[in-house]
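What follows draws every value from the coordinates through simple rules; no lab data is involved. From a predicted model like this one, the values you see are computed outputs, not experimental measurements. Cβ atoms are built from the backbone, for glycine too; each structure is taken alone.
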Structure P
Amino acid sequence: MRILGIDPGLRVTGYGVVDVRGGRVSFVEAGVIRTALRAALPDRLRELHTGISEILAGASPSALALEDIFAHPGFPRTAIVMGHVCGVIGLAAAQAAVPVHTIPPAAVKRAMVAFGRADKGQVQRMVRALLDLREEPGPHAADALALALVAASRRGAALYAAAGGPA
């Protein structure tokens, strides 16, 4: 099974791909999609859709793990924009016939570092250790890989085997 994790954002969207074979997880690729900062919202959404569609076509995942929208009452516009972003990602996945599973940010942090309010650095270090990466991925790619890892774990994969922990 191949899982694509997506950390959605209008400015920067992180993505990470992992393979699950024999109950073990291995790193495939990770990166970010950046949209033109000064472009109009519809143009940025088109850029994001194109980028996600290309990743879906190239990686051929069997599932997509998407960070659930977090809405802070003090920033309602952010929630609306994130709704657009997640909608575009969901559309690209539906067009590629890839099921989407949303995971709340706190659930990812709890699964990765046993603390729902972990900072990005803690998640980056854990992702690096679990996937035996030479360097810590950037924060957006690390969040996307963490989503993919949690989705793999929910499907029975042993996350800690690569890091020397319990298999």
Structure Q
Amino acid sequence: MQNKDIMNDAFLNIVLFEPEIPYNTGNIGRLCVGMNSVLHLIEPLGFKITDRLLKRAGLDYWDLLDLKIYGNLDEFFQKNDTRDRFYFASTRAGKIYYQQSYSTGDYIMFGKETAGLPECIHTEHKEKGIFIPMSKNIRSLNLSNSVAVIMYEAFRQIKNTEKNTCSFVI
């Protein structure tokens, strides 16, 4: 079966706050290329951007990635002042990810693997928090898996909306 290119303009903005594991970031970068999405990384990173493990996980797609890197959280928000379009993925959030309505161009922020998002995000943006339900046997899912789950739900919603309002056929 041949892949259909159904992604036109930039789809989503995926934001990783201080990612620590190069494999996760590489996998997420590859997913962003496949979903025509922008990957935003907020430093400090737990690896060098030239890390071979990062590149290996992203395969030969890394050069196709729309990548933006920021020195800290403040710089990120200064350059992306659209907070009404932000959602924050966290195990401490109150809304299940599929209960949120997504639009093309939304920003979805994920925290670092060992500590999640900073406390200020939880307190200042509580109403914008989303989570993936899971068993109480684990603390969290793998970061790249979490990004994939939420991205494909956003894709499903957005493409269904386009199909219903614009006669868009997949």
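Quick notes on this one:
- Each of structures P, Q was scored by distance in nm of label points 7 Å out along Cα→Cβ at positions 95 and 119; the highest score is held by P.
- Test item: distance in nm of label points 7 Å out along Cα→Cβ at positions 55 and 127 calculated as 1.0, pick one of P, Q: P
- Winner on relative contact order in percent (Cα under 8 Å, 6 or more apart) once structures P, Q are ranked, highest first: P
- Once distance in nm of label points 7 Å out along Cα→Cβ at positions 103 and 135 is computed for every structure in P, Q, the highest value turns out to be that of Q.
- Structure responsible for 17.2, with mean count of other Cβ atoms within 10 Å over residues 23-30 calculated and labels P, Q on offer: P
- Which of P, Q yields -10500 [helix-only ellipticity at 222 nm (-39500 (n - 2.57) for each DSSP H run of 4 or more, over all residues; to 500), calculated]: Q
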